[in-house]
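Listed after this line are the structures, all set down as C-alpha cells.
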Structure 1
Amino acid sequence: MGTMAGRRLLACAALAALAAGAGCGRPGGAGAAAPEAAPGERRYPLSGEVLSVDAKKGVLVVRHNAVPGYMPAMTMEFPVSAGDAAAARPGERIRAELVVGRGGALRLERIWPNDAVSLDTIDAGARMLRQDTLAKGGAAYREVGERVPEFVLYDQNGRVVSSARFRGKQVMLNFIYSRCPVANMCPLSTSKMMAAQRLARESGVANVEFVSITLDPAYDTPGVLRQYADERGIDTGNFSFLTGPEAAIKDLLTQFGVIAEFRGDILNHTLATLLIDEKGRIAWRADGSAWEPREFVARMHK
C-alpha cells in the first residue's frame, strides 16, 4: 500500500473496524489515570532501591524513601506479583505504588525502573520520536518500503531497549495489551506471533526478532508484561514485550497506522502486524487478524 489512496483506504478500514466495535474491555476501568482505590484500600507513591528478591515467595526487600502521609524511610519486605518478582534485580532503583489493603496489609504494584540513566535515555528517545512525528505531520504514517521510526522503550525485564538493537535482523512486530479479553483480538494475535516464532525456528530463520508493543502503557508495566509472557510459556530469547511513556506509544501508533482509543472502560483498537527487514524498512504488513503465520515466515526467507 504505497500510495496516498492506499493510505486513505487503510485509515477508512481502521475507522470502520472501530465503529464496528473492534474493542477490548478494560477490566476495572484502569487505564491512563491511576486506578481508584478499592474499598478500604489506600495507595501512595513509593521510590527506593531493591536490596534483594525472593522470586519464589514473590517478595522484594526495598530500602525506600519516606512515604508522605503514611510512613518514614525504612527497609521493608513487600509482596509483589510474580511478574514483578521475576523482573526485579537487586540494586535497581524503582518507583511504584504502595497499596495498603484492609487491615494494613502492604504490597507494591505498578513498578517501574527509576534510575537516572534509564529515565534520561527513555525521555530523550520519546522527545526525538515526538519531534519526528510532528515534523512528518500528515505524512507520519510509514508506508511499506519506508524505514520504521527510531524508538527507546522498556522490555519485560525493565531493560532499556533501543530500536537500533534490532538492526541487521528481521523484526516481526505488532501491538497488543495484556488485559484484552476478546479472543480474536490481542490473544489471537499473540498466539499467531508465537506460532510464527516456532515456525521460523523450525525452518531455520535465525536472524529474526519478535516484538509486541503495548497499547496500554499506563497499566502494562515491565512486570505485567513479564507475567503475560511467562503465563503463556513464551520464549523471550528473541521475543520482546515493550512498554514506556504514553506519549511515545501514541507516536508509534501514529507512525505505524494503528488506532487505539479508550472510550470509558473499553479500549477500541485496530490490529496491525508488520515484517521489518534487516535495514529497518517495512517489508510487509497485515491489518486485522486474518493473516497466517506461515505467510510471514515464508517472507522471512526472501
Structure 2
Amino acid sequence: MLVAAIAGAWVGARRPAAATITQAAGHEAQIAVPVQHTIAAKDFVPERLLTADSLLKHTFSPRLSAAAAILVNADTGRVLWGLRDRERRQVASTTKIMTALLALKKLGPHDIVTVDKSVPRVPLVREGLRAGEQVEAWKLFYALMLYSGNDDALALAIAAGGDKWTFLAEMNAEAKRLGLEDTHFSSPSGVVDADNYSSAWDLAALTRVAMRNARFRALVRTHVQHVKWAAPTYSKIYVNNNRLLRMYPGANGVKTGYTHKSGPCLVASATRNGVSLIAVVLDSPDMYTDAKRLLDLGFSAA
C-alpha cells in the first residue's frame, strides 16, 4: 500500500492540472514492465499495414458516388480496389477511430473520468456531459463510437493525455509511427476541419490496427447500449450511427463521420465465412450503398 501511495503521488505530481483520470475502487492498476532492449527512433521501421500488389480488375457501373474509396482484406492487408485512395481529405468523426485506439490503451473500463470544464463547450454533436461530472470510462467509449459525441472525445482525450494538446500530439505521433503519411489530426473528434485530414488508404490501415483490439471490436459492433447514469440523468441509450450494422449481413463496425467540408464518410468492416474486409468511402452522398458494393466485390472474389 505504501509503494502504491508513493507511486500515485509521483504520477500526480507529473500529470498536468487538467488531468482527469482516477482509479475506481477495486480496479487493478497496470504494472509497468521495464523494457530490456530499446530501438532507436531512426531504426524503427513501421509495419507495412497495406499492400497494393494485386488489385482486382473491376469497374463499377454505375460508378461509386464517393470521392475516394478503398477495399482491403483486413487479415492480410491486401488492397483489393481503390479510388483516389491516397488523396488527403477531411474525415470528420472517423478521426475518433484514432482517439478510441489511443484512449483504450490508457484507460481501463472502470477508470473514473472527471469531465473538464472545457468539455461542455465543444461544438456539436454533444451528448451533454457536465463539467465536474464523474463518469466511468466505458460509458464515454460507447458514447464516442456509437453516438459520436464530440464532448466524449474531448473528455477522453484530456483523461488519457493529461490535456487536449498532449493527446493530439500523441495522435499525430501514433499516425507517424504507423506510417500514415497522409494523416494529421487537429482535434480528437474531427469536428475541426482545418488541418484535420487523412486518406482512404490511411483510414483502412488505421482500422486494421484498431480492430486488433478486443475492446475496440466490441464497441464498434454494438448496435444499442443502455447505460445507467447518475442523477439527474439516470439513464441513457446510445444507438450506433452506423446503419450498415443493421443493413448488411456480417457487418461488424466501424465509424461514420460528417461535416459540411468532409461530406458523408464511412469506415466499414464485415466478416463472412472467415473472410474479413474493410471498406472506406469518403465524401459519399450514398455511403452505405457504396460500402455495400465494395464489400460485395470483396466477398465475391474471396
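Readers should treat all values here as calculations from the given coordinates under stated rules, not as data from a laboratory. Computed from a predicted model, the values in this text were never measured in an experiment. Cβ atoms are built from the backbone, for glycine too; each structure is taken alone.
Of structures 1, 2, which gives 15.1 when mean count of other Cβ atoms within 10 Å over residues 161-168 is computed from the coordinates? Here the read-out was taken from 1. Tell me which of 1, 2 gives 19.9, 62 when you compute Rg and Dmax of the Cα atoms in Å. Computed on structure 1. When FRET efficiency 1/(1 + (r/R0)^6) of positions 81 and 145 (r between Cβ atoms, R0 = 25 Å, to 0.05) is calculated, the result is 0.45; to which of the structures 1, 2 does this value belong? Corresponding structure: 2.
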